[in-house]
Structure 1
Amino acid sequence: MITSLLIANRGEIACRIVRTCRELGIRTVAVHSDADANALHARVADAAVRLPGSAPADTYLRGDLIVKAALAAGADAVHPGYGFLSENADFARAVRDAGLVWIGPPPEAIEAMASKTRAKQLMGIEPLREVTEADLPVLVKAAAGGGGRGMRVVRHLADLDAELAAARAEAASAFGDGEVFVEPYVEGGRHVEVQILADTHGTVWALGTRDCSLQRRHQKVVEEAPAPGLTAPLTDELHTLAVRAARAVSYVGAGTVEFLVAGDRAHFLEMNTRLQVEHPVTEAVFGLDLVAEQIRVAEGHALPTDPPPARGHAVEARLYAEDPAQEWAPQTGRLHRLTVPDAVRLDTGYTDGDDIGVHYDPMLAKVVAHAPTRAEAIRKLASALERATIHGPVTNRDLLVRSLRHEEFTTGRMNTGFYDRHLSELTHADPDPHAPLAAALADAHGRSRFGGGWRNVPSQPQIKRYAMAGEEHEVHYRHTRQGLAAEGVRVVHADAALVVLETDGVQRRFEVARYGDDIFVNTTRLTALPRFPDPTAQHAPGSLLAPMPGVVVRVAEGLAEGASVKAGDPLIWLEAMKMQHKITAPATGTLTTLHAKPGQQVEPGMVLAVVQEP
């Protein structure tokens, strides 16, 4: 029987595994890089072991150090979570060879399915060996790993070599394996998967379907169970294929078989020999704890012949620290506060006051709603996200709310091209017009306690300036004998944390929180601006600024100062959070300055290059 378990992972999945282990009475051991020394997962476990290493992004890939940590901490089992070494057969063998229990499938099963090329061959599918114009569009994919890394859609044959090189580099960075392959790209398909669970006694469960079609950069954003709109025959076929894949490799534990569904046809994509990020929706529908089931299976317990019945519908949204309007650029900084209503499930690896760094995936949390029907689950999740308190870097929260309420999603007609079609409308900024005034009144209340702002003979109103949704806003208000006042509204109440305004007889509440110059008014983020802007704090027109902290991995071939460039030309590639990000020319003109160099570490706002228009 397992009494102490080391979690070979980090973030929300490590915290989630800790939660189950506590319920089962199992002691937990966390591992952490230097960058994660104060991370939540290292704090909530019963013990924590530092993994030495100079590169935080690669620390969790050191299987030898993790096995050593498990033995030193007295653990008798290892759970790999997902990502990192979770699908590494050599790591699974090393764990077993050390006399530890491996919470996962046999190394042979991992090996058979870890390479997507070998997995497809096992299912009778061959990847493309040579690509011609007739094959386009095609998809370049990493043979190992997942999460959208090392994946590229190629629509023009001339782009293939460059995209292959970029995919190899990204895959090598994320998984330590740069092997990629090419397969046909199915336009307009839906990403549908089947959760499986198998024991050592020959029982294999197919735990329904999940739809994961809402994706950005081939990484899932919204997932739900069951997948809507599938016919009974197609669902049966998906279950049959998933069980067949599991039995073909003598699978044990939890895993996922993924498909691309177009019409009534199912195209096998891959088998993930691990727990998936989106497993909570299956747990909600089937009333299971999949981590607990993984542990019981690893202890040798048999599953019942049939799985429990499915009940209701569940939807999960991944909350990312990223800016969808700026090509999904990841964000960093202090997460001051994160809360969601009690009616939904929150899986997170962060707590108030934690810092979001540059080394790992920018997912802050998963928010999950379960209800009797799909419509109710969607409404419940959208409302919870809308009412969540998220004070910190820019997130995709507004995008998630709008996505969940989009007609194409609510009617179940979405596919993997959803954001290609709708990103512009979904990221259209529509901030609350009263937010700047509420921020000013809250600030004025704090100052008024010390006599600030009072004029015996007022001649001019007080003025405050804020940046909101990329635009500057100036608001005016006055201190009167009756209190604070502003034109067009009645100030019902104002203190440093709450402002109540009345317009046309309707009162609205504005909760205000300030962290330095960053102000949050309900769900709107503002930045306080100085009354008189610094005229020297300007960049030259055409400056390309680093949108995030990262490393310059390459510049366009032959690019040098004096070169002519066209608007949209990719000039510089940054790597941040295991993903590569293209920096393109903002206009057609001449490259007058080039500061970026391969290997250079850059910070947000740093000038990488300058393009001067004619």
Structure 2
Amino acid sequence: MTPPTVAPWVPTRLRAAPGAACALALLVALTSCLAAVFPRAVQDYEDAGLRHAVSAAAPQRTVLDLTTAQPAIEQEADARDELMRTESMRAAYDKIVDSLHAPLAVDETQSSYGLRTTVQLKAADTDTWLPRPDGLGARFTLSAQTGLARHSSVAAGRMPRAGKVTWETTEVEGAVTAATAKALHIEPGSVIHVPALMKGNVSVRITGVLKVRDPEASYWAADPVLAAPSMRQTETIPPSHFWVGGLLLAPDAAPALLGTAGDPEQFWQLAPDLGALDARTMPALKSALAYTKDGPGLLAVRGATGGDTEVATGLDEFITGYQELRSRIGPVVSVAAYGTGTVACIVLLMAGGLAAERRRAEFTVLRSRGGSVRGLAGRLLAETAVVAVPAGAAGLALALVAVRHGRWQPAALGAAAVVLLTCLALPLRAVAAHRRVHVGGARDDLAHARPSRRRTVAELTVLALAVASIVALRRRGTSDGGDSLVALAPVLIGVVAAFVLVRVYPLPLRWLARPAGRLRGVVGYLSLARTGRATAGAGTAVLPLLALLTALTTAAFGGSVLAGIDHERDRAAVLATGADARVESSSPLPSALAGQVRKMPGVRDVAPLTLRYDAEPKDGKRKV
């Protein structure tokens, strides 16, 4: 006897409804792609914001400045000169870099080391060709640091050279930038005299004018006076102005600075590697900075430099400010994550519920013919997995291609969660509806259905959580409380609103069904009954409404947050400037400037004002 042919379950069901399978695959692919993109996009934005903030900050705050005052003062002259030369400084630099702990990394292209003066040296009175505003002579900072040829090009003359230079050398070659040369009337061949340590002067012959390649780079911006001169003023009243510029010596000419009165110091200027910065590693980076700045790493640095080296940086304070800002933004992002994730879960559950409702008769027949609950759930799981797993993998691959920055583990977990929820939605819904075998029964009618006690308890629990979240949100706000309860407030509000509407919806049907049942005609009563049965299916009645209200509440909350941020930003700008914009200068502005600004398009009003910090009312008896 030939055994009966049994059609395989999965291929048969997929061939029976190819459209539904394709729609489910598309839904899973899009949802898994969004779930995988979200953590990578957040990390990408955080890292990009951190790098932008670090690059926009003043390099004086971000570089690690290692200095040794009065280097090797106890050693003999020859040994002291050798310690100032490039080879010895390079060896110390390599040891310093090796002593740093990850994730602290150094950008060697922007880092430098050498010797510089810490006291501004006033040019000799014989250098009368230098500009003297208010009769005060120019002052200079001398620096012999590495990388000069790499970060500048020769505009006139040549690069400075160093012969056999010692601390007793009184004549050295130097260079200035184009901005310094223009402001101080310096050209190749000029000689500038600065005070020597004992007596006399040290002559710096300018051999070249250099063009700075990137003034904003850490190499130049860490000590801006080397790239461009600045006009300073004395603390006297009225103040007197004078120029301060930088003289650039060859790296091997560093020993000559020991013979000046500029109180020279060795320095190693380490610029952080912006490409290695990661928002997730900020705590570890802060720990690495503390290790080098005040911990055991400082001992390693002093062992490498052979002196009482100090480490100064504002990067740790910058990281603290960034972490505080990130902690304030994090709860707002979590609100969006919870809201969007909840809507995605509801949509996936709704897809499983609709599929179970569509095949309700099929499952009823299978159970009535002896099909087990376990066997039905296993076959439905396999049927859904065949469609959901490849679709989820495709969505994950698309997310990894779309956002190439960030970790792949959270993205994979997000896509896997979408696939798992999709695979379980249909089997669990079918098992819940067909735990018991039933051939037929009364039709579901929302107008006569009574909610169960378990449903009432669940709804009251959600209501209590929603009230608690709203109270916490009102008391602490999103910036202080980063817990999940506060972040779930918009979602819980949407859920409660959906439950209330579902509870209220049957009331009009009941009120209309009673008088319609007393009428002789059956059209009205049957129409109301049909309406009640059309919305009575669990999942079809609540889930669409829940998805819509959750999306609306999340969007409304996000819109209110953005509106509040814009309002506070405008208010802070007005408080900081006193108006929409302000033009100010340490020196008096031209009297005609106010009229010129008033004529510009978009300007409604201009208010000229003067700020005084030495006002003396009441005949000079009191200073304000």
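The numbers here are math on the coordinates, done by the rules we state, and not lab data. The structure presented is a predicted model; accordingly, all values stated were derived computationally and were not measured. Cβ atoms are built from the backbone, for glycine too; each structure is taken alone.
Given a value of 1.00 for FRET efficiency 1/(1 + (r/R0)^6) of positions 262 and 414 (r between Cβ atoms, R0 = 35 Å, to 0.05), calculated from one of 1, 2, which structure does it belong to?
Values: 1: 1.00; 2: 0.05.
Label of the originating structure: 1.
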> When mean count of other Cβ atoms within 10 Å over residues 374-381 is calculated for each of the structures 1, 2, which structure yields the highest value?
Replying inline: 1
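Please state which of the structures 1, 2 yields -7500 when helix-only ellipticity at 222 nm (-39500 (n - 2.57) for each DSSP H run of 4 or more, over all residues; to 500) is computed from it.
Details: 1: -7500; 2: -17500.
Structure 1 accounts for this read-out.
Work out the source of 144 here, i.e. which of 1, 2 gives that when volume of the Cα convex hull per residue in Å³, for residues 78-333 alone is computed. All intermediate terms of the calculation are to be shown ahead of the outcome.
Working: 1: 144; 2: 156.
So the calculation was done on 1.
If relative contact order in percent (Cα under 8 Å, 6 or more apart) computes to 10, which of 1, 2 did it come from? Mind showing how you got there, number by number?
On the way: 1: 10; 2: 19.
Of the options listed, only 1 reproduces it.
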> Of structures 1, 2, which gives 31.1 when mean projected area of the Cα convex hull in nm² is computed from the coordinates?
Replying inline: 1
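With distance in nm of label points 7 Å out along Cα→Cβ at positions 126 and 150 coming out at 2.3, pick the structure among 1, 2 it was computed from. Intermediate values should be presented prior to the final figure.
Details: 1: 2.3; 2: 3.8.
Only one of 1, 2 returns 2.3 for distance in nm of label points 7 Å out along Cα→Cβ at positions 126 and 150, namely 1.
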